[in-house]
Structure 1
């Protein structure tokens with residue numbers, strides 16, 4: 001959520017995967033702005049960028065937030 005007008009409802013969960021990175025298990029959760037997602041992704045192009053990526057360390061509970069292009 002990069003600006004003051006974004007709300008959680010403006011995003012859709014598009015990915016959740018558990019990965020092993022640098023000796024620890026991490027959940028990588030990815031959200032994409034709904035306005036960049038077509039109603040029918042099989043016939044329309046998905047908009048680029050805008051993702052919010054949350055990485056959560058399962059051992060410590062610490063998290064980091066990153067942003068797509």
Structure 2
């Protein structure tokens with residue numbers, strides 16, 4: 001009787017370990033995706049800042065557009 005309980009407990013432990021490993025892999029993948037996304041956002045911000053700097057005219061100011069008139 002005790003041996004069958006021991007075997008059942010071992011089976012439960014093995015199932016829990018397998019479930020945990022799956023969750024651990026999913027979390028690691030999510031973290032990797034979040035880090036990649038954060039890196040892309042940083043790169044986009046740097047690129048936007050460079051574009052803004054290249055838009056600055058010779059006088060050090062960004063070119064102004066004429067105001068829009070409503071009719």
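Laboratory data are not the source of any read-out in this text; all were calculated from the coordinates shown. Quick caveat: nothing in here was measured; it's all calculated off a predicted structure. Cβ atoms are built from the backbone, for glycine too; each structure is taken alone.
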I have 3.8 for distance in nm of label points 7 Å out along Cα→Cβ at positions 13 and 37, calculated from one of the structures 1, 2. Which structure is it?
2
Given -28500 for helix-only ellipticity at 222 nm (-39500 (n - 2.57) for each DSSP H run of 4 or more, over all residues; to 500), calculated: source structure among 1, 2:
2
For which of the structures 1, 2 does the calculation of Rg and Dmax of the Cα atoms in Å return 29.2, 91?
2
